[in-house]
Structure I
Amino acid sequence: MTQHLRPALVLLLLFTALTGLAYPYAVTGLAALLFPNQANGSLVIRDNTIVGSSLIGQNFASDRYFQPRPSATSTPDPADSSKTVDAPYNAANSSGSNLGPTSKTLIERVSAAAQAKRAEGWQAPLPADALTTSASGLDPDMSPKNALAQVERVARARGVAPQKLRALVETQISRPWLGFIGEPRVNVLALNLALDALH
């Protein structure tokens, strides 16, 4: 029996060391060597302070900033740990709402968001990503239409000419890779940092 057990244990230990230790450490080391920024979370540093990540959305509630698309992330309810409560941009709990297109809750939420946007002065048609959440709830990007729709509000709040902000948004648009892979997008954190740099 030991003649069968010993090779099995040796192979188990060998493959555990190879696939559980050597391979992950090699890939992690190679990633850190070739792509140090991405391997360390694509952190954005301003004045020697980490202000966020270019890959994780964060909430900008002030009218002085461009606001990201809504977030569906949640956190455990402090009163009842078996339930959750809304916690927008909770990076520790990436999740979508999982509400389908016929969901009454989704329809009511999007309708309420659309009414709120129109009350703020947004013009129709409203960009879809201004009303709907992303699959992760932490989308760091928004569509150029969403950014441009916010120009008037941000311009009023900052006392800046709207055309100056439109030009700023245009400089922040990331085009599709190779001209056709992906969608044009604007990183919200990068746009808001560029906005602060205007003054």
Structure II
Amino acid sequence: MFKEVTNPDVKERILLVARDLFIHNGYNSTSIRDIATASGTNVAMVNYYYHSKYNLFEIIFDEALNVLIKRIFTAVSSDKSFFDVIGHWIDSYYETLMEYPQIPIFVLNEINQNPERLTERVLRHEPLQIYYALSERVEKEVQKGTIRSIPPLDLILNVLSLCVFPFIFGRMATKVADKTQSEYNEMLDDHKKYVKEFVISALKP
């Protein structure tokens, strides 16, 4: 047993399986035993590597946040037209949340239970780089007359709200609208186009 525990492939397998289960079943509906069974290990081994289900999800949350911030920073610091930048920015949210759909619910729970801890985790990824890059670009576009004057933080909050809420509402929406997850994902793809058009139209002078 100890020989297997020291195998780094086992640790990685547990993480991969946990990520898949969290995505498909949700955080609350996934147990340590589920993760152990699906990864071909046991509860003791999962606890040996990750100590708890919460710690496992924190690792996945950090991974998702790192991916998201890199994608958004790449988008907003691009030299493409500003409206193309907006499109790529919105794409970044949808692409990442499709890969990690449990993240918004996790964030909401953390805001209620561990707001200080969540803030510390987010700040480690230096999200202010996005704000500074976007602020500089917004100022230039306002001066050029491309867009109307808008505080960068308002723009960030508008885009964040429009992009994230459909994922928060997702599980309920599939039940209320009697849609499969696959059907709902197709709806989200159409909704992403609407969000782009809505944000760009609101920015035009």
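Where a number appears in this text, it was derived from the coordinates with a stated rule and is not lab data. Small disclaimer: the values here were computed from a predicted structure and weren't measured. Cβ atoms are built from the backbone, for glycine too; each structure is taken alone.
Given a computed value of 15.1 for mean count of other Cβ atoms within 10 Å over residues 89-96, which structure among I, II does it belong to? Going label by label, the one that fits is I.
Comparing distance in nm of label points 7 Å out along Cα→Cβ at positions 9 and 169 across structures I, II, the highest value is found for I.
To test your reading of the models, identify which of I, II gives -12000 for helix-only ellipticity at 222 nm (-39500 (n - 2.57) for each DSSP H run of 4 or more, over all residues; to 500) when calculated. The read-out was computed on structure I.
Suppose Cα extents along the principal axes in Å works out to 67, 40, 30; of I, II, which structure was it derived from? It traces back to II. Look at FRET efficiency 1/(1 + (r/R0)^6) of positions 105 and 177 (r between Cβ atoms, R0 = 30 Å, to 0.05) for each of I, II: the largest one is in II.
Ranked by distance in nm of label points 7 Å out along Cα→Cβ at positions 41 and 153, structures I, II are led by II, which has the greatest value.
Work out the source of 11.9 here, i.e. which of I, II gives that when mean count of other Cβ atoms within 10 Å over residues 81-88 is computed. Here the read-out was taken from I.
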